[in-house]
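The next part holds the structures, each set out as structure tokens.
Any read-out appearing in this document is the output of simple, stated calculations on the displayed coordinates, not a laboratory observation. Remember, it's a predicted structure, so these values are computed and weren't measured experimentally. Cβ atoms are built from the backbone, for glycine too; each structure is taken alone.
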Structure P
Amino acid sequence: MNRLPDSADCRTVLADGAIATVTATRRARAGRADVKCGVAGDPVLAERMQQVVRLARHTEARLDSRDQVVISIDRVPGRHERDWELAAVLADRMVRGLWQGAPGVAANGWSGQWQLGRIDGHDASAAPAGAILGGAGGLTHLAGLNGQPDSAACVASARAWFPLHSGGINDSLCWVEVSVHPLTGPAGDEEDSIAVPGLDLALQLAVRQALCGARHFDGRALGRWRTVVCFGQSRFQGNSFELALVMADRIARGREFVPRGRLIASGSSLAWHAGRVEAVEGCEPKCALIAQQATVGDRILLPKAWETALRPEFAPGLVEKGASMACIDRIGII
């Protein structure tokens, strides 16, 4: 068995023409984060690098989080530069033994959908000879590194909507999208397999705990998926998103039927592992928002505890619009 490298380098061309080196090192995780990134004097860029690497791992067939990978870059890219992204992804794959790049390999490329393994393009106009360039005419998807077909076809995604209510003109329905990719080998910690880019740490934890609990209720859903969760808005409070999140995950995993329109839900739980659906605050204003924005084919799910508080005209009004509604106290029974 080949021994994994302790470190790996990948060069990249920055916007000013300078060559930067992305270095990835591997060490025993020992309870630390799976990926740690450092960019001198720019923690925002370091956070973006960590997000890119974690999302790019989404379409890998196996999940192995025993080691921590630490990634750095020796020159600081401009805040809005993105062409270094492919180099960071390749360095991460090399140090974990998933791809063997030639010594001194260079790469430029960026993506808006790393969780699908897709590479949208590159910005470098004067890359070194032999550099790997992302996009049309170059590397269009990460599986192409090993001569494999585009693995995005294995990713299933589903969206659900939930009401965002703050009592102002910005009240709206916000979507949450869950994308799952099947794992072919045994997974470690379920929470390690769930990426939630763009949210603060407290919300990331809430998302992971809700999904882990609801999958526990499914019986055999744990340890089978690598998951990315994205929200239409990154700044919100409360736990009213949980039922929409859980339902989007169940649809993506083939556990629920897909509605003709949108699935709109509001609800939370302290016991997702038991499949329980509980009430959240704001029944009246949230239902008013749903009634206003529901349209033909929408399916609305609300907590059973709200049923007696609904206005008499709420359900008939939805039917007139061609939508349907159910009040539930457990998932799996809608």
Structure Q
Amino acid sequence: MKSIMALMLLATLAACGGGGSVLPASATSPTTPTRVPTVQEQQCTQAGWRSETLVVGGLARGVLWKAPVGTWTRGALVVMHGGGGQHANFCVANVSLIAAQVRFTDLALAQGFAVFLLDSSDRVTDTEGRLCGKVWDDEVRQRDNLDLPFIGQVLRQLIPAARPAGSQADVYLTGLSSGGYMAVRAATHFGDLITAFAPVASGDPYGWLRDCTPRAGDRTNVFGVGVDAETRRNISEPGACASSAWPNEKPWDGLALAPKPPFRLFHHAQDGIHDRSCVEKVRQQLVLRGWPEAAPFTLDGGPRSADVHYWQDDYNAPLLAWLAEQKRR
């Protein structure tokens, strides 16, 4: 995707890290492969975030997490960064572009959520085998998914091991851009393990595809473009995902699940990187398949711009307030 997830244009914010572990040594000691900490992740651990390394599918995967003192009165919140970024972008802001994300996790912690920040790999490939860069494996392909086993281990092992007795057991998902696409994919795949999900500036992982052919102007760590499966248009184009039928929609996970966890979409109507029609498409697809929705939270105003694709401060309080209202039935 050439522009999607322009968040984290800064390849200087790439990453991994150190810190203490709550999992048994057998689950957390990577032999091969290993991760190398970056400055930003080290800053996060110095600020009190704990680091875990999970070896899943032959890859060393990073998680940063932090929790309130005592019990988790609001449960656990899993956060997935945008394409080209890293998990540490949600715990330390060295540039103003990501400051709203850090204010979001600060507010979540203050309200009683434990926060788990997941790091994508840089091993995702498109259907032709071309590397796509530092993005989530948010498209349905013939090969095994790189991220679902990792997210499953976080949900089934890491969070329960870290959760103090007496804590709220609810688990919520959110993510930005590529991380929002992955949040939808994970929420539908692991719907029995989560309470609710709130994707930000993102769309339908079952109805789009990546062409990771390198192009002039690509960032150093994200290659190619994302296109809608029906229109074959770049998802940054106005109306890119508008279609009256979806014959190319891939089979969805979680259709038999009952009840299904609710969702609420957050986006800016003038997003110049991920068009509003792509947000509407994922809303239609989720509702059509029985996922309960709350009305989308839509910001508006100003000209169409890449700037409003990034996480907005105006999302923070409403997103957390809505999640806090959702409880496992």
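What the table below lists for this structure:
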{"read-out": "Highest-scoring label, criterion being relative contact order in percent (Cα under 8 Å, 6 or more apart), among P, Q", "value": "Q"}
{"read-out": "Test item: log10 I(q)/I(0) by the Debye sum over Cα atoms at q = 0.11, 0.16 Å⁻¹ calculated as -0.75, -1.25, pick one of P, Q", "value": "P"}
{"read-out": "Source structure (of P, Q) for distance in nm of label points 7 Å out along Cα→Cβ at positions 85 and 285, computed value 2.1", "value": "Q"}
{"read-out": "Top of P, Q by distance in nm of label points 7 Å out along Cα→Cβ at positions 53 and 277, largest first", "value": "Q"}
